[in-house]
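Below: a set of structures, written as structure tokens.
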Structure I
Amino acid sequence: MAENKTQPTPESVEDFLEGVEHPVRRRDGFRLLALMKENTGETPVMWGPGIVGFGSYHYRYKSGREGDTVAVGFSPRKGSLSLYGLTYAPEASALLPRLGKYTLGAACLYINSLEDVDEDVLVELIQAAHRHNTTVMHHSAER
């Protein structure tokens, strides 16, 4: 069975964020760093070369594939901010309509700028997601 390609690394989160070329993504990256750190109580860790993660959980698919992934996290990509893990909690369906401008991918929430979203709602999403992903997801045998 192939291992998950995205693994925790010892790289510096701050150095990674300092190296983000896009000034809005860099600014928003540092703001997300503070928000997620404060609202998860977790130490940020680089996962692979481009994801800042807070906490983790173990997953196992019915196919047998399993691994560990970030409980919540983000990546300041060129086109948008990718936020991971924020859509799994049951509360997400009630919070997302109040968030502001975003798009959804398979497992990501994409926003262009933190100015486009309600930060209070984002904080609620972060808290709910981290709580859900580190308790329910961590203890469930299959996802």
Structure II
Amino acid sequence: MNKQSETWLFVAWAAALTATAGSLFFSEVMGYVPCEMCWFQRIFMYPLVVIYGAAMLKKNTSIAYAGLFLSGMGGCISIYHYLVQKVPAFQSAGDACGVVPCNAEYINYLGFITIPFLAGTGFIIIFISHILMIRGQRR
């Protein structure tokens, strides 16, 4: 594994670890109850810490290919969840989400940074890092 691929692998792992720690902070420290879409995003994010961590320890990027699928799917869910929160045409879909409505915003920094926005940013960073890692290996 070349140095560039190793760097992108670390970036993906660090983003997954940060997103996982952030979601646990919001739920366990701040006491925010996750909605159903937040749980799905967690399902796609949490394994990425283990997948990319194992790939870094073994110095084998082929272990990490599942991360490309997980980050892509998680990113799609995050984008949809963000649309449910911010776009009026989608907001009615968030009412029927479960105990906690998916259109509820626990945080709203600068008028656009919500929890799904943060998760989506993490998934995008991971997805792009993984693509760059693959491109670096093909060279």
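All of the numbers you see were taken from the coordinates with simple rules; none came from a lab. Remember, predicted model here, so these are calculated numbers, not experimental data. Cβ atoms are built from the backbone, for glycine too; each structure is taken alone.
Structure above, values below:
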item: Parent structure of the calculated result -24500, given that helix-only ellipticity at 222 nm (-39500 (n - 2.57) for each DSSP H run of 4 or more, over all residues; to 500) is the read-out and I, II the choices; result: II
item: Entry that produces 36 once relative contact order in percent (Cα under 8 Å, 6 or more apart) is calculated, selected from I, II; result: II
item: Read-out Cα extents along the principal axes in Å, computed value 41, 35, 26, structure in I, II; result: I
item: Among I, II, which structure scores highest (criterion: mean count of other Cβ atoms within 10 Å over residues 16-23); result: II
